[in-house]
Structure P
Amino acid sequence: MIGKAVGVRPEPTETLREIYLGEWEGLRTEEMAERFPEAWASWVEEPDWDVVPGGEGAAIFDARVGAAVETIMRRHQHGDVLVVTHGGVIQAALHRIVGKPPQGIFPFRIQNASISLIERRDGRMVIGGVNDIAHLEPGLITEVGSPGASRAHESR
């Protein structure tokens, strides 16, 4: 839809898929809490990808996202690039830019359909904007919750 509107052909890549949530995939938050009470309690206290049972984990996810962002920046050294991806991927990219370790979750939520801007300045990446939803009609905006607000990722 976006590609057609702006006249570009999308280039799908698996490297920008959302983090794999292991045994939490497809579960509602209530189910996560019931089936994995210790992991869920840890997540609620301090969200961290490494507490997700059988999940991808922070270091692997961070490395995957970092490599994808570096590849995009290298392939497109001039001009703009539009990347459509998931909130966790955006958080991981922002972690790298500000030098935060991959553990934990960025200290704010990424709203669905929001726009975040990463710019290249003097050969390095800087954050130009995060989580902009000004383009959305008010009726389309909903609260973003934890990984199981509806169901954890159901497809990879």
Structure Q
Amino acid sequence: MRSSLAWVLATLCGLGRVPLAPGTAGSIAGLAVYWSAWRAGSWAPFLLFALFLAGGLWAASVVEQEGGRKDPPEVVVDELTGQLLCLLGAEPTPALLAAGLVVFRALDIAKPWRGLESLPGGWGVMADDLAAGVAGWVILAVGRSAGLL
């Protein structure tokens, strides 16, 4: 049970197994989760971020250990969690969601902080996406302050 639950969470119910751009699929799922959570209240995305962070760290550790591979591509809970972090606190307008997706994916793909992948377990899977989320949040905050978003 523990193992199958970890795989369901880590792959976002199998979304991470799409043949083309699973990371982008995970990020798009993050946009949908953020938008839906915001409708429940501006506090809800913060709660979901915390839950996906805790669950994602656990699930990524289990899947990485069972699969015998470091940062398996089908694990996309890290993209969803990083995408949520990138958007936290901002009203999900279409412009913000689009900019958030582009900025987060660009940072996640470029991986300017590769050393984070060497962290143990789930941290090694999730930390680079969390860093991309923080950097993306700063970029979006500057864009919002400048009236661009």
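Values quoted throughout were computed directly from the atomic coordinates according to the rules given, and no laboratory measurement underlies them. Being a predicted model, the structure only gives us computed values, none of them experimental. Cβ atoms are built from the backbone, for glycine too; each structure is taken alone.
At-a-glance table
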{"quantity": "Winner on Kirkwood radius over Cα pairs in Å once structures P, Q are ranked, highest first", "calculated": "P"}
{"quantity": "Test item: P(r) over Cα pairs in 5 Å bins from 0, in percent, for residues 41-120 alone calculated as 3, 14, 24, 24, 19, 9, 4, 2, 1, 0, pick one of P, Q", "calculated": "P"}
{"quantity": "When mean count of other Cβ atoms within 10 Å over residues 81-88 is computed for each of P, Q, the largest belongs to", "calculated": "Q"}
{"quantity": "Source structure (of P, Q) for helix-only ellipticity at 222 nm (-39500 (n - 2.57) for each DSSP H run of 4 or more, over all residues; to 500), computed value -9500", "calculated": "P"}
{"quantity": "Ranking P, Q by Rg/Rh (Cα atoms, Kirkwood Rh), for residues 73-136 alone, the structure that comes out highest", "calculated": "Q"}
{"quantity": "Per mean count of other Cβ atoms within 10 Å over residues 25-32, the highest-valued of structures P, Q", "calculated": "Q"}
